[in-house]
Structure P
Amino acid sequence: MLFYSLTLLLVLPASLGLCSNPSGPIVHTSSGAYIGTHDTQNKIDVFLGMRFASPTARFMPATKVTANATLLRSASRFGADCPQLPEIGGVAGYAAGPALQGSNQSEDCFFVNVWRPSGVSPEKKLPVLVYIYGGGYFGGAGSEWNGVGIVQRSVSINKPIIYITFNYRIGVLGFLGSRQVPGTALNVGLQDQRDALRWIQNNAQAFGGDPSRITISGESAGASSVHMHYLYPDSVRTFRAGISSSGSSLTFNAPPCEWHDRPGGGYNMLGNITGCGTGEGSFDCLQNMPFDTFWPLALTTYISSSVLPQPVWAVTCKGPPGSLVDEYPAKKVLKGDFLKLPIITGTNKNEGNFIIGTSFIEMTPRPSREEENDILREFIKVQAVNDTFVSNETVSKLLDLYAHPTEQLSNSTLYNRAAQFETDYAFLAPQRLFLKSATARGRKQDVWAYEFRQHLPGSPDFLGAFHTSDLYYLDMGFPSVGSDPETVKFQRQMQDIYITFTNDARPGIEPFWPRYDEESRLVMQLEEGRVGPKTNSVRRDVTDFLNRVEVMQEFGRFG
């Protein structure tokens with residue numbers, strides 16, 4: 001039994017809508033006919049809130065939409081966002097994402113949004129850029145982001161693209177884990193993404209797109225999702241290339257799904273709070289509970305008791321054979337068991353500074369060096385999942401490696417050390433592990449790597465080139481970075497990476513961006529006035545240590 005609120009759509013009789021020459025563009029899709037809007041000022045057609053799937057029971061995979069050929073539906077506003085925390089988090093006044101724009105929040109949230117140059121016909125076959133939002137797998141929506149700026153830029157450089165966003169279930173609704181959860185219901189947030197990508201593949205030509213030239217992209221959890229689609233490919237090829245910004249399949253560990261059953265685990269908490277229990281019948285109980293009763297109780301499980309403000313549902317999980325994620329991502333990366341499609345993958349120089357927040361920097365009085373080491377020891381250990389034990393030897397080695405951080409952006413050594421560890425453990429080391437595997441001798445995969453180094457004007461010095469700061473230069477939802485000529489030039493370079501790669505499956509920008517290989521280790525340095533390839537060997541000894549199999553095992557990368 002499903003309890004959800006329906007997003008209202010303006011529905012017009014097809015005979016009336018088609019015969020009265022409606023002012024907006026019309027597109028015929030596998031889920032019905034939609035009338036969008038002309039953005040005459042920006043010369044863009046916009047289609048919002050089109051359905052790519054229909055809900056079934058809570059936590060279960062969605063189903064295909066049954067199209068009604070007699071109706072012409074409005075696509076003039078965003079559909080519902082998927083349920084999530086009431087507010088988007090942030091650090092030092094900088095939000096983790098733009099404001100949500102959906103009409104409401106609902107379990108019925110399977111909607112896709114399209115921006116294209118005005119007047120594109122189905123015969124045009126433009127390349128398509130799909131953006132998968134981040135938010136730690138517990139926040140975000142397709143309505144946060146828009147394609148006006150990047151589509152305009154693509155037209156101005158004579159490489160026009162179509163830009164698409166969509167929703168997928170997040171948090172407990174998208175990533176419920178337990179031995180009580182059927183394999184088909186595990187990681188349904190990723191399954192929603194698959195459904196959306198299939199819909200885009202099937203309907204790209206209706207919008208004037210080329211189904212053979214679809215690039216998937218994303219940041220943070222969206223970037224991790226890009227990697228997950230490489231590691232766990234659909235039986236249908238729905239894209240030809242990917243861009244992963246600030247994320248990899250290892251950004252968050254993928255524990256076994258029964259990890260949530262342990263005392264203090266998400267399913268254990270949810271069962272106790274709702275009264276459904278954790279044994280046989282608990283999953284059915286959670287499914288059938290009215291949403292208005294279930295949701296406030298479910299939100300209480302999002303409160304983290306760890307140093308990191310990360311809800312328990314901010315992870316994918318490894319399920320049994322036959323489920324979508326049926327092997328640990330780290331094992332597949334080490335074996336090179338993933339798609340050999342072109343990919344751009346990169347990290348920001350100071351990812352961890354935003355992730356860990358300001359609690360360490362605000363500690364008063366300042367901890368002594370001994371107290372600092374004790375705090376860091378616990379901070380390092382809390383990264384492990386599945387009740388794994390990080391040995392004292394490993395922790396001591398890491399405390400030594402981070403004794404003198406190369407990035408000293410604050411006057412707190414505790415903050416500098418913790419931020420640098422978080423950057424390396426969650427982002428830089430996993431990226432380097434993937435790069436090494438993807439460019440192994442004889443593999444013949446086209447891979448490009450970058451490091452984003454730009455400090456966002458006006459942001460606190462201690463944040464550096466923080467997690468999400470690159471998104472301010474893509475003009476897809478965050479406020480403008482300003483009108484300074486050098487800043488505008490850099491923003492265009494950032495946009496052109498996405499645009500040229502979407503067109504040609506290679507980043508055709510100046511200066512030349514060489515493919516990555518383990519001999520040269522050249523990555524593109526992205527910084528205002530300093531864009532160019534550079535050998536990236538910073539903290540290589542640290543990331544090599546973090547990528548040792550026995551160390552990854554201690555942290556639970558393999559369950």
Structure Q
Amino acid sequence: MTQFSPDEYLPQDPVAQRVRKVLVVGGGSSGWMAATMLATALSKDIEVELVESDAIGIVGVGEATIPPMQLFNRFVKLDERAFLSETQGTFKLGIEFHNWGRKGDQYLHQFGAVGREMDALVKLHHWWLLGRSAQSVRDGTNYPEWQDLFVARAAARADRFAPSKPQKDKLANRYSHAYHFDAHLYARHLRKVAESRGVHRVEGRITGAERDGESGFVSAVVLEDGRRLEADFFIDCSGFRSLLLGSELEEPWDDWSRYIPSDRALAVPTRRAEGGLKPYTQGIAHNVGWQWRIPLQHRTGNGHVFASAFSSESEAEERLLATLDAQALDTPRLISFSTGRRKRAWVKNVVGLGLSAGFLEPLESTSIHFVQSALERLVDYFPTRAMDPALQDAFNRRTEGEWLGVRDFIIAHYHLSEREDSEFWRYTRNMEIPDSLKNTLAVWRARGILDVDGGHLFQLGSWSSMLIGQRCMPGGVHALADRADPEFAAAEMRKIAAECRAAASLLPTHADFIANYCPASPPEVVRA
């Protein structure tokens with residue numbers, strides 16, 4: 001029998017293989033999230049440095065997020081009160097969509113689970129669909145909408161908010177939250193946290209990169225004044241410029257504009273609107289594209305996403321300014337973009353984050369999440385200086401799966417619209433869609449089953465909110481529910497909706513909660 005020594009399975013000179021320095025290329029939300037995360041997660045003998053130029057602006061126009069951001073905040077030990085106070089932040093229970101299915105339609109993609117399930121095997125939307133067929137409903141008796149079976153919907157309608165408690169088995173706690181905040185102030189806040197944990201910031205504009213002749217790895221970036229910044233590992237957060245991943249390493253771009261034709265956005269802040277402080281983002285469809293509203297403590301972030309093939313910039317600006325609900329604080333700023341992603345996010349010793357890796361329009365507030373999830377994967381697969389190929393492949397596979405899943409979710413919003421009032425909506429309604437989305441919609445339309453991988457970001461609550469909200473109804477209910485009494489199901493739906501309203505009525509107003517928990521401070525950081 002051949003004898004093996006344990007030493008044969010140990011890496012040769014492991015100390016020499018360790019990553020000694022990580023350089024984050026670019027600041028903004030992505031760069032400072034990366035610096036904060038790495039400074040928190042990596043051993044203290046790994047140097048984390050960030051290079052950015054004050055002369056280069058960041059794209060951030062105000063951010064709306066989704067609930068997993070709570071995990072990022074906990075991991076990097078952010079104080080929630082301080083974070084929200086310093087970024088003019090507010091809370092978010094979901095996204096309210098206007099005019100997407102048809103003009104006049106409105107629904108909330110709410111965060112969290114239904115108020116309660118009726119059955120351990122059959123999901124509640126089947127019972128809701130069954131209840132719609134009851135004779136009492138056909139006779140005109142009031143019947144709740146699908147969204148009414150979520151506590152978050154009832155709370156959002158009344159502009160109420162308080163964080164849910166950990167006991168998720170109780171109806172009153174079956175919702176979650178995310179945040180709205182000023183992106184510039186968020187980057188500033190994270191910079192303060194990161195630097196307190198040892199991150200070194202370098203001011204300078206990058207003009208080039210140096211590569212190792214044998215491996216092709218990036219060995220250094222060169223600044224405008226001639227300085228060289230060396231590192232073992234580079235995190236490219238240089239925005240749409242994608243200085244390392246795109247320009248230097250020439251990683252190919254996968255263009256998704258055939259599915260999502262929007263390629264422009266106009267952004268403008270307004271004064272905070274009169275009345276209550278909304279605990280949700282709004283996405284309002286226009287005859288070309290859509291408009292966002294993000295409520296902050298000191299102002300409202302507004303923007304209009306549109307497609308240049310269907311609308312001029314002047315027409316888009318006219319639409320945006322005509323639909324603002326308060327006084328504009330600036331002139332609209334134009335942002336041009338391409339929808340798609342680099343085929344690989346990790347190439348050699350460079351990982352692209354944020355806009356340098358790809359872009360999906362902000363319809364479902366996923367921009368920050370893509371950065372967060374990539375950083376979580378990077379910590380899971382953190383390499384040696386050899387940049388282990390197996391780790392890169394695993395990272396890239398998981399990254400691709402997440403991007404494709406979100407891509408399909410966003411495409412579905414456009415494709416499922418019944419609007420015929422413009423060339424834009426006729427195009428999105430009739431365009432070819434990816435096979436993966438075709439399969440998801442086919443299974444849903446058959447019997448209301450959601451055939452989406454369990455690891456995907458958006459699950460049944462999200463998809464059902466969008467599908468039902470945009471009138472994409474299944475042809476039938478689950479086989480285990482379709483023999484039940486529709487009147488019984490309808491009565492139970494009314495009870496659950498009433499329970500959700502009662503639970504929401506006990507919450508404070510969003511404005512009062514903010515005033516007591518995280519009022520904006522200090523005032524001198526307010527940006528118009």
Structure R
Amino acid sequence: MQLTIIDWVIVFAFFAVSLAIGLWASRDSGKSTKEFFLSGRNMPWWLLGVSMVATTFSADTPNLVTDIVRKQGVAGNWAWWAFLLTGMLTVFVYARLWRRSGVMTDLEFYELRYTGAPARFLRQFRAIYLGVFFNVMIMATVCLAGIKIAGVLLDIDPITTVALVSVVTVIYSAMGGLKGVILTDFVQFTFAMIGAVWAAYVVVNLPQVGGLEGLFSHAEVTEKLDLIPSFDNPEVYVPLFVVPIAVQWWSVWYPGAEPGGGGYVAQRMLAAKNENHAVGATLLFNVFHYALRPWPWILIALASIIVFPDLESIATAFPNVARSVIDDDLAYPAMLSFLPTGLLGLVIASLIAALMSTLSTHLNWGSSYVVHDWYHRFVEPEASEDRLVLIGRISTVVLMVLAAVLALALSNALQAFSILLQIGAGTGLIFILRWFWWRINAYTEIAGMFISFAVALFLELAWAPLGLPELAGHQRLLLGIAITTVGWLTVTFATRPTDMATLTNFYTTTRPGGPGWNPVVANLPARADTRADGQLPLRILAMLVGAITIYAILFATGFYLYGRMTATLVAGVVAGLGIAALMMIWQKLRR
């Protein structure tokens with residue numbers, strides 16, 4: 001695919017804008033770690049919300065959605081749509097708690113909630129485990145998407161691709177800190193959405209596709225259109241819908257959709273001006289992420305089934321792309337090769353924007369763990385702010401190098417997504433309950449972390465060689481959840497709870513409320529602050545209403561595109577009623 005001068009001008013203009021923002025933000029970011037990692041805790045909700053959604057709008061996300069749709073149909077997206085329930089729980093329950101905690105990172109939480117050597121171990125170990133190893137895996141999948149896009153659209157080899165992306169992203173991430181990342185995210189998200197919608201319009205109207213009517217009437221596409229899988233075959237609807245919506249959302253830890261909040265989502269909430277801005281940011285994120293953004297990707301994925309019906313057709317069309325990386329996820333960038341001059345440059349810039357926004361967030365987030373939760377806490381507690389910022393910038397570079405190297409060893413996005421889900425299986429409930437059940441202790445989290453990882457390794461490496469019966473993906477996930485949950489519950493009741501002084505301090509600092517803290521509240525001094533809002537049931541109701549509302553908007557959009565006007569009207573009415581109910585509940589919550 002040959003880009004014209006216009007295309008290259010658009011691409012390089014985007015690079016120039018991103019670097020300029022990073023350099024401008026560097027004026028403040030180097031003052032302190034609070035500025036570098038939290039932008040002074042003074043960011044507005046709308047910038048933070050857009051930053052969250054820009055981060056999850058990675059270059060590998062449309063590839064992942066395409067992979068899912070081609071293999072499992074539109075309903076296969078429940079593998080990640082189900083995490084909306086987690087997101088809405090964060091909006092109405094956990095956002096205010098995180099902001100109220102006053103920690104700099106979500107790992108600092110461990111020494112607020114727990115005490116002693118186990119708490120210190122958790123903070124130190126997870127700083128390296130999540131900040132380096134896990135984080136590098138995520139960034140590698142993002143780089144993999146960039147490799148495939150560059151290979152198809154620009155005929156650039158993998159090493160050149162990761163080198164170019166790494167250099168530009170590291171410069172503005174290391175210089176601008178979180179403020180540079182968030183401001184650049186706003187520009188990048190705008191680029192990315194315009195590019196995605198425009199590309200979908202052009203692709204759907206290709207002669208081979210024949211517009212929406214031709215797309216949805218094609219024999220190979222019609223069987224992929226269900227928004228909820230048919231309940232005629234349990235082998236289909238159980239793994240695609242029942243498991244994600246009934247179990248996966250609360251039991252699995254996954255970056256960006258952590259039960260109880262966490263990771264870079266927690267970082268954005270902690271950077272908010274106040275609790276209301278933290279709530280507003282996470283609400284905006286969930287609306288954009290689940291209701292507004294998926295359909296351009298889904299349309300292109302469906303169109304690719306017509307143009308590239310199998311992997312061999314993709315390989316034939318792009319003979320210079322290495323066979324090792326050809327999978328269904330490659331169909332997305334393959335479809336973009338049909339875009340005209342000018343739009344091609346814009347779309348490539350939008351994909352670069354998506355790629356860089358995700359990488360920059362993960363670099364800053366991972367670096368915050370390395371600096372604040374490992375180096376400053378355990379290596380050099382007396383380090384100056386200047387030195388800590390310098391270590392942050394150095395670790396940013398190192399993380400990018402590691403991710404770039406690993407990216408060259410992966411083959412497809414769905415593969416990495418499945419691995420990450422399995423590793424986190426069974427730990428999600430811990431992150432939900434630790435705020436509302438006093439009995440959860442540091443040993444609970446240690447057990448959950450190591451058991452889930454050990455089970456994932458056993459299922460991945462030892463299950464088949466031992467001659468055990470073959471398990472489907474959802475069966476492996478459920479088995480991992482069951483073993484891990486039983487394991488950490490056993491450890492919880494077999495070990496001593498956190499000491500009462502630490503629990504008392506945590507409760508009076510965050511005031512989570514709920515009956516799970518009754519033993520602690522009963523031991524509070526008479527003058528202790530016990531002002532829990534007492535509205536937990538109402539907040540859970542808001543979570544459920546919010547989830548139904550966003551699903552209704554998602555469905556209404558899909559039904560409209562399908563040309564099913566009655567279903568569109570019904571879903572639209574449900575969405576309208578949901579919005580009205582949310583407004584009423586929100587007014588009660590603010591009293």
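Work out the source of 2.5 here, i.e. which of P, Q, R gives that when distance in nm of label points 7 Å out along Cα→Cβ at positions 69 and 365 is computed. Matching structure: R. Look at distance in nm of label points 7 Å out along Cα→Cβ at positions 373 and 469 for each of P, Q, R: the largest one is in R.
Name the one structure among P, Q, R that distance in nm of label points 7 Å out along Cα→Cβ at positions 165 and 277 of 4.3 was derived from. Value 4.3 for distance in nm of label points 7 Å out along Cα→Cβ at positions 165 and 277 corresponds to P out of P, Q, R.
Computed from the coordinates by the stated procedures, all read-outs in this text should not be read as laboratory data. All values reported here derive from a predicted model rather than from experimental measurement. Cβ atoms are built from the backbone, for glycine too; each structure is taken alone.
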